[in-house]
Structure P
Amino acid sequence: MKSVLTSEDYKEAYRPQYHFSPQDKWMNDPNGLVYHQGIYHLFYQYYPDDIVWGPMHWGHATSTDMLHWTHKPIALFPDKHGYIFSGSAVVDRNNTSGLGTADTPPLVAVFTYHDAEGEKEGRTDFQTQGIAYSLDNGDTWTKHEGNPVIGNEGIKDFRDPKVFWNHIAEQWTMLLVAGDHLQIWNSHDLIRWKKESEFGKEQGAHGGVWECPDLFPLTVEGTDMEKWVLLISINPGAPNGGSGTQYFIGDFDGTTFSSDQKEDRWLDWGTDNYAGVTYNHAPKGDRIFIGWMSNWDYARDTPTERWRSAMTVPRNLSLKQTGKEYSLFNYPLKNFDTLIQKSPRREITLTANESERILSENFNQTAIRFTTTARDFELSFKNKLNEHLRLTMDGDRKMFSLDRTQSGKTDFKEEFGNKVHQMPIESLPDGPYEVMILLDWSSVEVFINQGQYVMTAQLFPSEPYEILEVENTSAKAMDFIDFEISGIKSIW
């Protein structure tokens, strides 16, 4: 990893301007999201020797505001037990592990060991769980001498521990995925663990392997009702192909999670929000989420040269009632607005089948916001090469679509640009709702009705988009209220 950065490092082709990306080389899943002593830690799956996946380490970055990031040295390296796969981190405030002191409670990282040699030999016990601890707020790490702390009795895909303090049982809880379902384990000291229950063999989407679980309580907005939300990433099997993240709403009694949810539900209908998890110990009890902005269908092939992949913008998760059910909303953190260079708002009124063209030097570093009651419209972002991104709301079909099939470079992998991505829009409010679109140099994130419906996708235009066409596709007039196009400051 480079030790010194220059501003030019972040001006190479497709480098995100306000999303986290590694200085160089390969990155995937966010790991160990934890807040301690004023610092947000972002660890991540990292291969320091190439821009394709390889022996996994934990990369590391820190932030004080969840906007600007400082790159840190690699936190965890592979050892005799294997590569360092995904996991989580906690602050052991009461030193239950005995790995710190009362005055210096340890940060404890819990991760999956992946024994590549065991996998090659055809064994099924090649993934185990290990821990490491830090007494200097994440700057240096020591692996536990008793690793692995959880062995494997023969489950091929047995990984991605998410640990949190369980206030119900007054002990630590670990979530582990085991192929096609979730396991829940409890411990008093983060070292000795007992399996308590399982969930999911007969529920949820099962088009691929389950990965990266997370479980947390949320109070339904405007009520005193508390429900528990379970996140499970799955690959393949997402609604628009490849990787995606589903969620379940239910109840947790300290040992067992249950849900009467029948249908599959998705945190994000785009193809590029995977393996996302939330922060432990976030201030004010906020539930802050970050996802890996890529998809295993084509992650190794995207057209970048020195680095590969980025994270989504950090998002706040909330639970709201929509009709007769509860829905998980995800929306950028409030302080993201400090990056937005506000521009004058305007109102756009379009008669039946009318369109308006708006010009800009670069739409690929902007936030577009408006409020509308319309159910039939299309936004098209174009450049001089006639590459274009189309976002379409279809009221009759109750469907929103994202078409990147001709958005720029798409031929590096067939799965990237071979179809239009669809998102059912079934319970928008009857009145006005907000649409926010975040465009960066190589991505788009769409948030409808404050994050009730979300799509995230990578884009690789050969030149920035300079034209925005707003079209009314209905037979009656419609208004876009407080239409705003604003630049977004670079975080680098």
Structure Q
Amino acid sequence: MTKKPIVYVDMDGTLSPSDVLLESCLLLLKKNIFYVFPMVWWALQGGWVFKTQVARRIDPVLDFLPIDATVLERLNQLKSAGHELVLASASVRRDVQKIASRLGLFDRVIASDNVNLKGVRKLQAIEADSKGEPFMYFGDAAVDVSVWKKAAVAFGVNTSMSTRTKAFAAGVSLNRIDSRRTGLKVWLKAMRLQQWAKNGLLFLPLIAAHENNAALWLNMLSGFVAFGLVASATYIWNDLMDLNSDRQHPRKRHRPMASGTLTIAKALVFMKLLGVAGFALAWWAVGWKFTLVLLIYTVVTLLYTFVFKRTAFVDVLLLAMLYTVRVIAGGVGTGIELSSWLLAISLFVFLSLALVKRCAELEFLQIEGTQPQGRGYRMSDLSYLVSMGISSGFVAVLVLALYVDSQNGSMLYQTPEFLWGICPLFLYWLMRIWIMTSRKEMIDDPVHFAIHDRISWAFLVSVGVLVFLAS
């Protein structure tokens, strides 16, 4: 009986759409951002030095690393047909063994022990293991061309155009497995376009000042896009920092990077492009002062991601601050002086909404019977967070009432009495938000909820009418 060819399978980018080394680098940066400097030095010394230095400091949890379902199905078929399966990866043996043990599909592993097992070195290891017998190989990158050339059957998993061109030039006939494509929908999902609604706060100073200068509105429209691009870049970075915890979350596991529909390498390039485009537009269209505020927003966001996201209470205060920074940016970009009343109302409202987000997350995890991952909260904190959030919202309404009755309100509005109507409407909206949260009917992001909620839109329109009547 003729022995069937051994099947060798690459791990990063092939069996898994992710890359263990890149994920380990992100974990190292999450641990301490200043590791970026020694990482550059390690890279200059070669791939093997880089891998071993990162591996010494990071032992990644790979229990939830995404696996390509199409590739896995094909491997199960080959296993059932009597083929031996070998996981052959350039990653360090410790990490390769984790995936092999998790799947329980492979007969053995080939991995980097003393050298970076990549390209020709991997081919040599495979030929030694197969003892010169015909073999099959699953790969995804141009570095696999040397292995594909020697394989009896070559499988190209989600290969790029350039990789296919190099394989064709080398005389390789690839059996393509195209299980995922990064379409426009994936890119837009990674940008979290629905979160751009928060940037509508940039226009709040114009509305509060009753400004009807079209040039200022167009100017701030450019600022809106610039802020959105930079914010999207920070969302991508935030998702990259939270890959493992997101993969354990009931809904966040479907995000592009967590699920593997958008690779880490592509996400990093996309993030840089968005950030550069956003800052360039801000500088060119709005001015250096607005760009400076945008830079402050970015720095605070990064501090939130690297340091304070896992610190209870500080995280929600920073989220509230990030909302308020948008209002400040709108004032700076238009040259409108912001009142302390507007800033105070903004801070308390956004603190309440930030607490809604945290409480909704805990409520949902409570339904699922799981514990919070990557946060500074426990399930037992939920009742206290609810009390803080409701109180913060009511304080915002109180500040609004004091403003209506103040000299500032009388000077800016001809009939400020109409503004009193906003207070009960505001109270109703806040109470409804919080009761829906306590009933576990709130998704974990109140902004996303409000965008799709007709009552929230009715509230916004009613406030606009009252402000118009008061003017």
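Values computed for the structure shown
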| quantity | calculated |
| --- | --- |
| Origin of the derived value -19000 (helix-only ellipticity at 222 nm (-39500 (n - 2.57) for each DSSP H run of 4 or more, over all residues; to 500); candidates P, Q) | Q |
| Among P, Q, structure where distance in nm of label points 7 Å out along Cα→Cβ at positions 171 and 227 as derived comes to 6.1 | Q |
| Entry that produces 3.3 once distance in nm of label points 7 Å out along Cα→Cβ at positions 139 and 451 is calculated, selected from P, Q | P |
| Which of P, Q leads on distance in nm of label points 7 Å out along Cα→Cβ at positions 251 and 435, largest value | P |
| Structure from which 38, 25, 21 was derived, semi-axes √(5λ) of the Cα gyration tensor in Å, options P, Q | P |
| Which of P, Q leads on FRET efficiency 1/(1 + (r/R0)^6) of positions 35 and 211 (r between Cβ atoms, R0 = 30 Å, to 0.05), largest value | P |
| Parent structure of the calculated result 4, 19, 27, 25, 14, 8, 2, 0, given that P(r) over Cα pairs in 5 Å bins from 0, in percent, for residues 27-90 alone is the read-out and P, Q the choices | P |
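Values quoted throughout were computed directly from the atomic coordinates according to the rules given, and no laboratory measurement underlies them. Just so it is clear, the structure is predicted and the values come from calculations on it, not from any experiment. Cβ atoms are built from the backbone, for glycine too; each structure is taken alone.
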